[in-house]
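There are structures below to look over.
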Structure I
Amino acid sequence: MKVDYIFLAKTIAALTEGENDQVALMATVACEVHHSDDRFDWTGFYRVTEPEVLKIGPYQGGHGCLKIPFSRGVCGAAARSGKVQLVADVEAFAGHIACASSTRSELVLPIHDGSGLLIGVFDIDSNLPNAFSQQDADALTAILSEVFAR
């Protein structure tokens, strides 16, 4: 099952309309995205809770790492650079943090609030290699911007 991003965006918009609590928004987005595509093995947020530190937020799937410094891993790279990380093979990513040994590829998107402040990253792991495309990155970036930057 491949995700229908138009339907997903409309669903998330309807579910989050009028909500401004970031944790509630994250929980809803993580759930909807996770269940939209079989490629998505772990789907969740890491929140900026102190300078240069991400802590786990709402997620779907097995356990995740509780704390990730900006200096480590794919999530840290997304937070540090402010750029989407599209990783076809996590074994080839220097400094990858293996929160789950089954993860083969990863897509991490930085999340900003309406004032442009980095509030966290959205992390999707797959147990399939090369599971994510630029289309996934672009569609999810648009959805996240609509939800968190309003």
Structure II
Amino acid sequence: MDIALEQALRRDYPVLYSHYRENHFWCEDGWYPLLCTLSQTLETYAQEHGIRIHVHEVKQKFGTMRYYYGYDGVLPDRQKHTLFQIVEEYENRSRRICEHCGLPGTLLVRDGYWYVACPEHAKDGLTPAAFQKLGCTNSV
């Protein structure tokens, strides 16, 4: 992700990203709006319930966003489950958003690399089903 976008996330959501290492968000710019919305949702939930959430890592893995976080103290199961559901919802949304530009996209595979792309950024990618039909063993 572009460094200016990373800095904007850290600036706009310091509660979440103050402990995030100074390296990069390991995804492309197209997921920036998704990360902003997720960050706002988590920050609002945390403020409403007195929870301190800290993000450990944000990356793309097997074509979808992975968002690793922790929290201070012990939470009731209900709150843990709600946090999990919020993050899972946005990770699932990433399966339909081009990581490069943010337009609607499709999960694709090229040379064993999984990614989500719109038609413009597809770069000869295959759907996972087509990839598996080729007999490739590098599948999820």
Structure III
Amino acid sequence: MAVEARLTDKPIDANALLAQCAARENGAQLLFLGVVREQHQGRKVTRIDYEAYEGMALKQLQKLAEEIAAEFQLADVLVVHRTGRHEIGDASLAVIVGSPHRGAAFDATRKLVDRLKHEVPIWKREYFADGSVEWVLADKLVKAEKE
């Protein structure tokens, strides 16, 4: 493997991604999955739609993956973000980091996910059980409305 970022509208297959990142020199292979949860700030979520400014998002995801790989001296970093409709429990984000040591894998994964949420132009539209809908970019409410 190498350092790679992807956007997809297909379900994330964690096992297939882990297989792509297997390397003999890595003593740690860390998989982070971001999944749609049924509660957000005390409100029941029914689903989430993700949209991205694809060209820019992919470019920024790749740059971010490369920066994290360089900072933590990693040969293997794979970031996959899914767009489209997501039901509760669906994976929307997969980050796989291969490292000779676990500490670097944990630190790199946390930093990558935190930066992704603030830097990459991917929006989520959260649908709530009360009929309200909110657009969120970088963990900030952009617009609230009713369905």
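Computing volume of the Cα convex hull per residue in Å³, for residues 27-98 alone for each of I, II, III, which one ends up highest? List each step's numbers first, then the result.
Numbers: I: 96; II: 80; III: 106.
Of structures I, II, III, the maximum of volume of the Cα convex hull per residue in Å³, for residues 27-98 alone occurs in III.
Could you tell me which structure in I, II, III was used to calculate distance in nm of label points 7 Å out along Cα→Cβ at positions 3 and 123 as 2.3? The read-out comes from structure II.
Read-outs throughout are calculated quantities, based only on the coordinates presented, and are distinct from any laboratory measurement. What you are looking at is a predicted structure, and each value in this text was computed from that prediction instead of being measured. Cβ atoms are built from the backbone, for glycine too; each structure is taken alone.
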